[in-house]
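Trainee: Pasting the structures in now, so scroll down.
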Structure I
Amino acid sequence: MLLKKLESGWGLFKQAMAGDGGIDYTQGSIGRVTLLLAIPMILEMAMESVFAVVDIFFVAGLGTAAVATVGLTEAMITLLYAVAIGLSMATTALIARRIGEKEPAAASLAAGQAIWVGLIISVLVGLVGIFFARNILLLMGADEVVLETGETYTRIMFGSSFTIVFLFLINAIFRGAGDASLAMRALTLANCINIVLDPCLIYGYGPFPELGFNGAAIATNIGRGIGVLYGLYYLCGDGGRIRLHITNLRLQLDVVFSIIRISIGGVSQFLVSTASWIFLMQIVSGFGSEAVAGYTIAVRIVMFSILPAWGLSNAAATLVGQNLGAGLPVRAEESVWQIVKYNAVYMGFASLVMLLFTRSIVSLFTEEPVVIDYAVQCLTIFAAAFIAWGAGMAIIQAFNGAGDTMTPTWINIFCFWVVQVPLAYFLALILEFGPVGVFWAVFASDILTGIVSYLAFRRGKWKDRVV
């Protein structure tokens, strides 16, 4: 019996990795189609996280100024990520709805209009970066050394912003259509190229020129650019559910405005959460570099540990969109509860691991006792809220998949800015709990996010959302 289950699981994994354009996600076992979507989405999230650490890893050998340049530039590009993520949410919602309605031509039209929006954003951001790279670094507080050496790096990263926007956008099209394996492959290819080219272009290995940390910018954008070309190849060919033709690129303002309207909520969600995180970091920084280091390590560990839950949550967006498009709101809701259950089980397991092996995990990142103590405290408190956080994560993505991006935005505003930030200030500074007060504020907001999301979802208004 066990052997049969293992064989069945392995077969499901292979099918998910290979992709199958014939799967109808609005029919059959909800658990099965969830896993077929979630497996490549989990791996896609892992690939996206790799981009965040590879450049820093290789650039670190060039000194503090190089690392500072990368850090400051990435901090500003976070704003571009916000726009790209918002655009991706809208695109996934529209594509999933049209696929569920069995209208592949309308889905292709939505994809074509999303590409117009992405192109406009890329040109605007690229021009700003090319002409105002020095001003961007000044705005972020760069010193003279960073300004002297980092202007070219910033100009390359912003000037090539289309690779970021279009990699997010094309993968959102694939996810909405149910072609999650194609999105995963595009990011895997982009990452592999970046990992190989980074040290070669930074340090001049073999026939490659030694470009310093500017080489990191070139390698990253070559990798992302090839990932974009890979995605376009399948969008314009026969490999996926979406077939993009030149006729789909004829401007349709009503579709464009729908994309922009839905995107606003997605952008707002990201900015609200990012702004609250920055505010919390400012509170923690008042207690010294050890507190900041411990908090940073704990957050990085948490973000890596929740990748499977994020992948499952992304599957909720696709399933909700497609089932609503097929006129199956009950199945859409059942899909979300199934994913909430999966997330709760996984996050419960992750929480147990964190609580049992916290100090051992943190010790892999630092040997400083004070930093370890802060990180252990932070992880222990965060882990206690994992189950509620995982449930809320799935429900938030379900709203986004339905095209209702504003409900999660209001939930974030309430949980982060009405509760989390004031509570962190009160506990850490007024009651003098120190950084631990910030950790408990995050715990409270994570629990609250799960509860508020559940209550809002049960109202069912998302089922009537027109996109």
Structure II
Amino acid sequence: MDNIENFGVYISTYGCQMNVNDTERMYSLLEMMNYSEVKEPKEADLIIINSCSVREKPVHKVHSEVGRYKKLKEHNPKLRIGVSGCVAQQEKAKLLADIPLLDFVVGTDNIDSLPQIVRDLNSNISKAPKINVTDFKHRDAYHIETLVRNPGVSTFINITKGCDNFCSFCVVPFTRGRERSRPLKMLLQDISVLTKRGVKETTLLGQNVNSYESDCGANFATLLERVCLETDLQRVRYTTSHPKDFNQELVDVMQRHSKKLGAYVHLPAQSGSTEILKNMNRGYTREEYLEKISMIRKALPDVSFSTDLIIGFPGETEEQFQETVSLLGEVGYETIFAFKYSPRPFTKAARFENQVDEEVKTRRLNELFKRHKEIAEKIAERYMGRVLEVLVEEHDCQSNTVSGRSLHNKLVHFNGSKDLVGQLVNVIITEAFPHNLRGELIQ
């Protein structure tokens, strides 16, 4: 029997769940070519940096990481190094020109080309080719198979790709392309395959999930209802929603299927100031956002909210910043993801002249976090003594504890054995913190 040569691949991943899911897809595709995941770059024959444009100084970070692999390449001339993700899509061939150690860049719309890229690289080692595959496939139908090597209890499924909103701060339309939705029939088939492999929960992913529209005409509310009714999933989550597209139909579906869809909504506000929201091109006012919050809370009184916030957007005054601070208390967010504004290539806001000083942004962000900590500690008290249904995801053999998430998307830790993984269990909460809960299993 012929020996099959095996190779190691190391992928460093930055950014959102979409990138995490893309990394999983790359590993799955490369596994078919006898590449196995390794834990250290020094063990790899192929290194990929799955980059993110949202982070501060993203291009600089790619340069820095590739530089750390210089000695590895000197010791192993066959080592191939590539960049994927949003920075690859943004910079394209410029990355290859600026970073001599790089062998290839692959765009966000071209992950399925990775096996051919690797074949081409490995068949031309002496010629040291440079490969740039970063074209968008706007006109192609978004038909891909969900590939997950070891799905576990919970996994991700892409339902849309790209975005048509063009928020003035956001690079996604330029790095992920225009919005496309996967067919409903294909999504249901993928979920069926995953549940047969033991998956109990999926998170539906998209830059704006609630603008989903299948080729059969089904919208996001219909998708959620069909997933709840026609699959064996025990839990269904989704991210990210856009407030302007969050409607009563979606809320009604969440209410009807609350045992699966839960009592958690991530609704990015970005700012509490109507004027700033207008400059961001978000498509709603502060008042309209709060009306959506009230609509959701009326149907799901026990709902848990989280949000995204940008601090120091160009032109943001102290008064406008305080409107964002006041939004924390008015909504009662249990979790916030807040960042200082930083300009992104191609975006409209990058050309605004009234940029906020870095020191001001830092001070405001720290003040925001301080205020939210006070609010979150108070909100956490509502879980004390309650019995929550938890889907167990992980077991720690050293401490013999397990962890999982409640319908409110709260991480819950408690004593328990490995055989609880994948089960829905009831836990009484004995300690409550802003970021997690601790409790005891009810036998």
Structure III
Amino acid sequence: MTGPIGGAAPTRVRDVLRLAWPSVLSFVCNSLYRVNDQYWVGDLGPDAHAALGGCIFLLILNFSCYFLVISGALPLVARATGANDPEARDRTVRHALAVGSILAIGLGLLGRSYTPELIRALGLTGGTAEMARSYMSTIYLGTLPLALAPLVDTIFIGMGNTLIPFLLQVAAVVSNFILNPCLIYGWGPFEEHGVAGAAIATCVSRTITTVAGLLILSRTFGVHWLPTRRLELGHSMRILRIGFPSAVSITIYASIYLLLLRLVITGLGRDVMAGLGIGFNAFEGVSFPLFLGVAVAGSSIVGRNLGAGSQSAVLQAVRSVRLVAAVLGMATSLFFYFAAPSLVPFLTTDPSVIREATSYLHILAFSQLFVALESVNEKFLLGAGRTQPIFWISVPGNALRVPLAWWLAVGLSWGAAGVWWAINISTLVKAGAFTWVVHRRNWMRIDPPGGPGPTVD
């Protein structure tokens, strides 16, 4: 799968599956880092599970900075590929890599300096806080590969190739799985680092992915990603302008969860936090990438069909991608509900943590269909470069979770279940809003040759 798929040709379900399966597996592999970490820190106790549960939302906050470039590059690369313009594609790749590197280094320096303050802001205490500090301070040393690895994957996806990112992720996950126990517990010749060892393993694995991906782009696909002249401020700003609404929506999403942790979840106890960590990292860490892989494949198809000037092909792609997403969403709901009692004990032996994680998954099972539909409809807009609606739907929808969770969990005394139902309700609201915007079709404008291309409209 080395060339563009979709073009101006009709996109049937089998075409979506053909493009999406490597993308799905690639995103699943990418999330297996979290599953991997959650599994290997098990012998460090509930504090370790709770620490990773809190840190995941800081990691998502970091990713929102990286996504500023990723979401800006995707529609530009896809449209240039659909228009058969390798010069425009390479120009975008060069600028995206340069801007992404600058942002990553700046974030690493800032995050490393303020790690203690960030952990205190989460409301974590005792052993949980100490482990969280150790993990995040190490992560901030490796922000460059953590930022560039998903950007390189996105470049391939925008070009219509989802197989290469999948193979790169497989190699990275295998190396991560091998390194994790060695660096966490000091197996073999390695020094024991505790939870920091999981962070080191992640950074090393992402470095492997980044270097290999850049070499393949250059030597196999002829992408000239090394700067050959001074970077253009205007093109850099264009990438950032397109990516800004999506990046801000992810920032708000992570910030909302950080508020939930601070105002509600930490007050419910360590076991609830640990249950959240297992449910979010080990289960949603696999289910959401299924939806995201299909969604990003759909985004690439939409962008390239718009680049080729075919609205009818875009509409057929929307129908096909939605059908695949709906089937996956319903299957995931059934899996969460019926498999949780059997699978959670593989990750922890603590009865209280098992109870909280199982409760989380049973409740979240009711929203997985809507998570899937939200994901694909959002990425249709991203593939078209129309990112402003993403901001106006995601930000209020996610912000709704804080007052709703507090009212259900504290006001009505539902406890942790109130927080999880607040997530379900807000997901339903966002999925409905995205579906309505896509149905209106205003986002399907096709710019004339040499026109402005994707905007934030």
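Read-outs: derived from the displayed coordinates by stated rules, not from any lab. These numbers come from a predicted model, not from an experiment.
Trainee: For which of the structures I, II, III does the calculation of relative contact order in percent (Cα under 8 Å, 6 or more apart) return 25?
Mentor: Traced to structure III.
Trainee: Using Cα Rg over 2.2 N^0.38 Å, for residues 209-264 alone, single out the structure from I, II, III with the greatest value. Kindly include the intermediate steps, with their values, before the conclusion.
Mentor: On the way: I: 1.66; II: 1.06; III: 1.77.
Ranking I, II, III on Cα Rg over 2.2 N^0.38 Å, for residues 209-264 alone, first place is III.
Trainee: Matching task: 23.0 is the computed value of Kirkwood radius over Cα pairs in Å. Pick the structure from I, II, III. All intermediate terms of the calculation are to be shown ahead of the outcome.
Mentor: Working: I: 23.0; II: 23.5; III: 22.0.
This figure was derived from I.
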